[in-house]
Every structure is written in structure tokens, then in C-alpha cells.
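Multiple structures follow.
Bear in mind that the values in this text are calculations on the coordinates, not laboratory data. It should be emphasised that the depicted structure is a prediction, and the values quoted were computed from it without experimental measurement. Cβ atoms are built from the backbone, for glycine too; each structure is taken alone.
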Structure I
Amino acid sequence: MAISKQKKGEISEKLSKALKGAKSLVFVNFHGLKVSDTTALRRSLREGGVDYAVTKKSLTKRVLADEKFEGSQPELTGELAMAWSDDLIAPARGIYAYQKKFPEALKILGGVFEGRYQTRAEMEAIATIPEIPVLRGMFVNIINSPIQRFAIALGEIAKTKN
């Protein structure tokens, strides 16, 4: 169905406002995803503070050209949706979680991270970065490991002297 010029202008304005406020953006191909699965995806993304919208490729390309992100824009194929947020990793992580559930129907095409276009592989790598509490736990474990090994070594020395 054709969209009027006025409606295209409104959609473009909404997209550009969303892109200006977002720190991270993920382009998604959702071909073959059922409506119930899409609804669950939207709900889960919304709980994580991520906005999700289905967009027209031509309007999206026009808005992205105005934004002047660094790098080269990834190829936007199939049905296109975008997920964006103030959080740098949340959109990629949310889409990646659903991509694992529906590998045939949902695919990350690329994205924008810190003002630069990213490829599919780069966005998937960003999505696999652990959350902050997990990273803190890993850091504490790394710091604790030498101390723990030193204590074990002292215990073994004490056993041999007794």
C-alpha cells in the first residue's frame, strides 16, 4: 500500500528523532517470524528499555544518509526492523537472544554503535559481551586467583615442614 508524502515525512521525522537520542541501533531482518513471536520479542525488548519498530528500507536509508554515521552502511535486505536504545549493548543483546531462538526467521543485519556503522559479525560480538554484574564477578575472580594459589602453596609448605 502506498504511503502519502505527508505520512512519509512524519515517519522520517520520527525515525530521525529516535536515531538522535539512541546510542546504539541494530538492523534486523525478521522474515518469517510469527506475530506471536514478534509480540513476545517487542515485550521483552520493551522490558529492557529498547525500542523496536518495523521500517521501510527507502525511508530508513534516507534518514541514515542524513545522520552521517562513520563507515559504510550494511546491506539492508528483506523485511527491515530497527531496535535502538540509550544503553549501548541492550538492543544487540535483546535481538541476539531471540536470534538464537529463531535462527531462520530473525537475523541481525548490522547496526550503529557509538556513531559508527557495524557489520553483522561486529554486532553479534557486541551482543555477547556479558552484563556488568557478570563482568565484575569475572574481575574479582581474576584478582582472587593469585591470592588463592599463594594460600594453597603456603599450606603445602606448612604440611611438608610438620
Structure II
Amino acid sequence: MDAPTQLRIGRQALTVLTRVLAVAAPQEGCALLLGSRGLEGVLDLRWIWPCVNVWEPASERRRRFRIDPREQLLAQKWGRGRGWLVLGSAHSHPRGVEEPSATDRALAFAPTLMLILAPGLGGGAADLELSGRIGCWWLPAPDDGVREAGPAACLPRRLRWRMED
């Protein structure tokens, strides 16, 4: 998949995304992102597929997340029936920043879209939904020549996003 130029997301999908991710606090929340690839490399985010964080051990879910592979298969099948793809995933960093961690990058199946919700200026997990910051990232495929040296992890590229009604 060629690198996208930007992401479009509707107001309703953005509202659902922030609520799904914030409700999991203080654990990391997670969701799958379904949509389509538009003209000129624009990704159109159409649907948020809420997921349960199944990271084990459960005591580490405040700083790690894992989406059940069965959820991924269900989302793919459901989306395919509507002509959509799983574009990537979203998760929250209730006590962090809206940038992919080394673990996020290492565990991602690139190429993929990754959205991360982090607390706003207040800084607390309760601040996620009301004023949280969203980081939008594209993680290229390993063969794109943009791998880190050492333990391989895709170098993320910040992706512009815009909300549409």
C-alpha cells in the first residue's frame, strides 16, 4: 500500500473514537479503523470498531494494548461486506504522549494507520475525551527502506488529518 497523504474522519466517527478510547482509562483503550482509500492517497475513515484490550498480564494494560486477532478477523469480514478495509488501529496513552512508542512500532503490522489519543493540557486520564490530543501516524512497510537500525521497528510518519461533517 502506498503511503497516504492524509486522513479524513467524520465528526461522528471522531466522537465515537475518543469516547471508546477514553472509557478504558486508566488502561489503554483500543479500536480498529475501517474505511477506504480515496483519490490522491487520502484515507477515508468510515467506522470505528471498538475492541477490548486483551494484553497479558492484565496488570500491564495501563501501558500496553493488544487487540484480539478474532476481533480483527470479524472486523475485516464485516468491512469487506461494505467495501471497506481495516486501515489500522487506534489506542490511547492515558498517561503519555500521542506518539507511537517503540513497543507500538515493534508490534504493528505495517503498512498501517495508527491513531493515538493522549491527555490534553490537563494531563489526566479523565482529560482524554474532552480535550485529548490525537496523533495520526503512518507506519510504512519494512521494505520501504525506512527501518531503524538494530531491533527492527518501522519509523512512523506523522500524517495530516482533518475532520469532515
Structure III
Amino acid sequence: MKKVAIVMGSSSDLMVMEEAVRVLSELGVDCNVDIVSAHRTPEKMFEFAKTAHEKGVMVIIAGAGGAAHLPGMIASLTPLPVIGVPVKSSNSIDGWDSVLSILQMPAGVPVATVALNGARNAGILAAQILGSHDEEIRRKIIDFKANLKEKVDMMSKEIKGKYGDG
């Protein structure tokens, strides 16, 4: 198994969760991706959460919409860091139900929560966690952030060129 596992409650979440896969790929971090439903496949979820650390996984990214129990349930069963991605689903209340379900965890069961549909940031955060102990990944994160700065600097120059220095 890869160092990062990405799970989601339904294939309808895949369009959002693929952003985590993409950014991890950009950063050279391989991941596993699977459907693990807290409500429809609880035995699979229990098995995954309890054994992921034994299979080499170091960070879990879990995306879920609606009631969004998957990230919290996994966090309750694993010693690994869990990053929750609230997904705005068809049965969602503008995504707020998902956000609050993942964000409002009880003491002792933390889930790092990113923005609604924020799987890209979940992937970056997973890489940063790995980078705290892996120099190669850390260098890629440093380069990634430097590239972000360059993009903003270029946008700033374009705006100033179009509208002047103000």
C-alpha cells in the first residue's frame, strides 16, 4: 500500500477527490484510492481503518458528503492522521451538513478538515505531513510553494501593467 490512502463514501465523490490524487501525483507521492462507505460497508471501513497503518499508510484522506461520517469514523479507529474533505453532494444542505459533520469532532478524535470540496488542499496537507519526515517530499513542497508565489507575482505584474501602480 502507498503512504497516502484516499477513500470516499461513494463514486459520486470521485470528481472532487481526484484533485487530491492529482496534486499528490504532481508532488511525486503515490496513493491508493478506494470507495469505503461508513454506512453501506461498515465492516470494510473498520478493516481499512484498523489496518491501514500496518500496510504502510501514513496519512488518510477521507471525503464524504451529506452526513459525512466517514472521516470521523476512520479517525476513531486509526492511529494515523486523517484529513477530512467535506463534499457537497446532491442530498446536501449547501455542503454545510458535510462541513459540520467533519469539523465538529469530539475531543480525542481529531480530523484535520479542509474547505468544502477542498481535496486539492487535502493532498497538499498530506504531502506536508509526509514531508515533515521525508526530505525529498519536503523539497517538492518548498518548490511547489515557490511556484505559487511566482504565479501570484506574475498576476500582480499583469494587473499593474493593465491598470497602473495605483
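Comparing structures I, II, III by distance in nm of label points 7 Å out along Cα→Cβ at positions 43 and 67, which one has the largest value?
On the way: I: 2.8; II: 1.0; III: 2.0.
If we compare distance in nm of label points 7 Å out along Cα→Cβ at positions 43 and 67 over I, II, III, the biggest value is for I.
Work out the source of 43, 38, 32 here, i.e. which of I, II, III gives that when Cα extents along the principal axes in Å is computed. It traces back to II. Where does the value -6000 come from, among I, II, III, when helix-only ellipticity at 222 nm (-39500 (n - 2.57) for each DSSP H run of 4 or more, over all residues; to 500) is the thing being computed? Of the options listed, only II reproduces it.
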